[in-house]
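Enquirer: Before anything else, here is the set of structures, which you'll find just below.
Throughout, read-outs are computed from the coordinates displayed, never taken from laboratory work. None of the values given here were measured: they were computed from a predicted structure. Cβ atoms are built from the backbone, for glycine too; each structure is taken alone.
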Structure P
Amino acid sequence: MTLKDIFVFAMQDHSCEAVVISCIDFRFQKFIHKWLEENLKDKAYDYVGFAGSTKDLDIVMHQIDVSVKLHHIKEAYLIHHEDCGAYGKMGTRKRHIQDLKKAKEKILSKYPRLQVRTLYVRLNGSFEQIA
């Protein structure tokens, strides 16, 4: 196989199913990775980690724009968690739910065909789907 053949092969399937956006907090990574293995097991996805997840929505929107444009995603998973240091004292469950809903609304206003799923993870590793 020549270098040209490898390049052509790599460019043929340059898409994935979803983008996953979560916080960088190490305490939750094992829970998130386990959830991804169970729920997206055979799907390719882009994974983006930011302190506070979607707290800085402009940065997140840029990442989603790139994922839509380059990888033709069909789904977005937005994951927040309990006891998030990026939120500090403002990090109540209510605030996380508000921010997740705001992010979902903004994403859908720009990409109405995208399936957007919002999740909240507790310290014990349990996931709650946010409507």
Structure Q
Amino acid sequence: MTHYTQYLKHHVDLLQQFKTASEKLPPFIQTEENNEDDAEWLGALDQLCNMKDHNEEMNGQGQRLVLRVVSTYSHLMPLLSRDLLWFFGGDCLHYMPDEEIDFYQQLDELRFSAEEAGHSFDYAAAKEHLVKTH
């Protein structure tokens, strides 16, 4: 598995965890109150979880999903990994303080350096190590 594939898998796994947790909460638990908008949002989330390439389409869908969480499903925001805000970028960055953006920039620099040197890079382990050093 390439470095980039591991990086993508890490974030898709976070999306899947978010989807699983979200489905257990209103308005997504099976009730008579489910509406078409909620079903559409879950479908878009499912589609995002199944994307195989991190590209402009994935970023756009991810940004729209996050913005919808903020505006419509704000009770789900604590379930959404901060990694995903950075991963999707764009308007999602408005919900991150400068210190957090700096942290993720440092993490990306570590990832890029490892990739350039041909070293393996464990994103989750590097993130945990960086948290301990801050």
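Enquirer: Consider the structures P, Q: one of them gives -21500 for helix-only ellipticity at 222 nm (-39500 (n - 2.57) for each DSSP H run of 4 or more, over all residues; to 500) as calculated from the coordinates. Say which.
Expert: Q
Enquirer: If you work out distance in nm of label points 7 Å out along Cα→Cβ at positions 50 and 82 for P, Q, which one comes out largest?
Expert: Q
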